[in-house]
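Following are the structures in question.
Nothing in this text is a laboratory measurement; each read-out follows from the coordinates by a stated rule. This one's a predicted model, so the numbers in the text were calculated from it and none came from an experiment. Cβ atoms are built from the backbone, for glycine too; each structure is taken alone.
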Structure 1
Amino acid sequence: MQDHFGHRISYLRISITDRCNERCLYCMPRELQEWLPHSEVLTYAELARLVQIAASLGVTKIRVTGGEPLTRRNVLEFFRELSLIESITDIGISTNGTLLAKRSESGQTVAESLAELRVKHLNVSLDTLDQETYAMITGRDALPETLRGLEAGKCAGFAQIRLNSVLIRGKNEEGLGDLVRFAREQGFLLRFIELMPVTTADVLSDENFFPIAEARRNLEAEFGPLVSEPDFHTNGPALYYRFKDHSQRIGFIGAMTNLHFCDSCNKLRLTCDGKLRPCLGSHLEFDIKEPLRAGASDDELRRLFLDVVDRKPQQHDFRFNYQPGRKMVAIGG
């Protein structure tokens, strides 16, 4: 699949649930969340069929997201189905990490089970190492669980563990150095992410917004110069740097201030209720659940994928007074 701007689409992000055990400021509004009824959520069999179809069109990378994907019942069975699709060569998961250390009856942690099922990359949200700040940002006092989850991930032997830290002025800006030191000690790849207007419009206020350029300057003042590494990539829009006096890499994801953010986009999104979205920062979404459940053939569903790729915009709309429609938790992290 290739869009009109020359981007080859090889990456599908799949949300398998809109439910989460945290309430992050930038993802889920604090008012009562109306969860989707189970009948509206794609079954594992439906999701696996759509992944097979995407794979037949050139998708090789899958990232499973939520909500919090590990809250969905029997989630390891879905990863088992994914692991059997040979042409999918890169399976990852985005999680808050709180359930990774949970053990099954066999004594195996969730992290160990995922690693056995061909999951290569583990992305864990971690905005701060301060327990009080963590509780304020996430709405849950669960930092110890996340840290235990990261330790379980290390023990499970993932190819790469990435920490994703959303920059929020006045909330976690004083703790960026602690995150750098923690990632350095643990061997994690740390990425700092600018706030995006994906929950409510007022999330992206001058009071909250903390640009990556400022974060970079602050880190250089503490750790010394950062050297750009333009040839290092991780299938996403992060720009990577290493410290001049240390081999540690860190990434910066600047959807708001990086004017070339969309230049190498290679992804589609599938929401848990069966909508294909060509872009996170666009209201465009196309229902694939209805034709799927109405008996559409694989060829008909392939044409729908291709049609969505044809409608992929050249860039996101976040910089143009974007008003969120669906909350981030319902789109997929």
Structure 2
Amino acid sequence: MKKPRVVLTRRWPAAVETALAARFDAVFNASDEAFDAEALRAALRDADALCPTVTDRLDASVLGVGDCRAKLIANYGVGFNHIDLAAAAQAGLKVSNTPGVLTDCTADLTLTLMLMLARRAGEGEREVRAGRWDGWRPTQFMGSRVTGKTLGLIGFGRIAEAVARRAHFGFGMRVLFHTPRPVEPAVAAACGAAPAASLEALLAASDFVSLHCPGGAETRHLLNAERLALMSPQAFLINTARGEVVDEAALIAALRDGRINGAGLDVYSAEPAVPAALMQMENVVLLPHLGSATEETRTAMGLRVLANLDAFFNGQPLPDPVI
């Protein structure tokens, strides 16, 4: 029996690629260079399933290809704002994702950014590497305490809950959250978190603000100039969610003018492009979208895709359906 053909748009961990090759007619991206729009269209015409990543723009111009053979988009990642779901549905495509498996790693990275910002670790490492450090002194690189401070979480899904537990029980932080969806009081209490009266109240009360909401039209520039102005001049912003949630021009202005203390960013509006102004600021920590970047998590993500492919081609319900 002929194996279904699946196309991967980037290289995945070796263990996952081996498993895919054993089950499917798997087409791998040997160069690991991002597909352009025409390559994505060609994959949809040639394969039974397309396995994209967050870097692949699957808009209506791509998904509207007339002779689409593919019936499934098995996304490698939990976020799917890079996929036009309406266009996918119109083309008769199912879409799956990989929720749950990257929760802990992304939460860990959020705390990494928080600590690096507060303790000016990025600045300190650059000082040492450049050979400029001339020894300990009482006033060098004085930062901010984390223990006992207030953390505001915008969004309260799995990752935010994991961050809340780490912050409250590990660092004794007061944790506030704001989300449009209802949260059971027992769930919030188990994380040591409490709802803020409003987004605006959360921004005003927090020493650290961390973003954990999905991308898309509803959250684009959720943190704009007006909302950034509500933050304390001593507060830090952390974004491990989606770059488009923050108005980067407004953030640059707020950092430049000292209206907020610093920012830790793992995601950007136009990845992989990073505004030059951010790269020149000492009070900004910049990471290359590392949220899920551990061997264990990236492998687990791939195996989650594999589970969705197996179910789909065996006529079973998708374990992780988006549409």
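Among candidates 1, 2, the computation of mean count of other Cβ atoms within 10 Å over residues 149-156 that gave 20.2 used structure 1. Ranked by mean count of other Cβ atoms within 10 Å over residues 45-52, which of 1, 2 sits at the highest value? Between 1, 2, the highest calculated value is found for 2. Look at relative contact order in percent (Cα under 8 Å, 6 or more apart) for each of 1, 2: the largest one is in 1.
When Rg/Rh (Cα atoms, Kirkwood Rh) is computed across structures 1, 2, the figure 0.94 traces back to 1.
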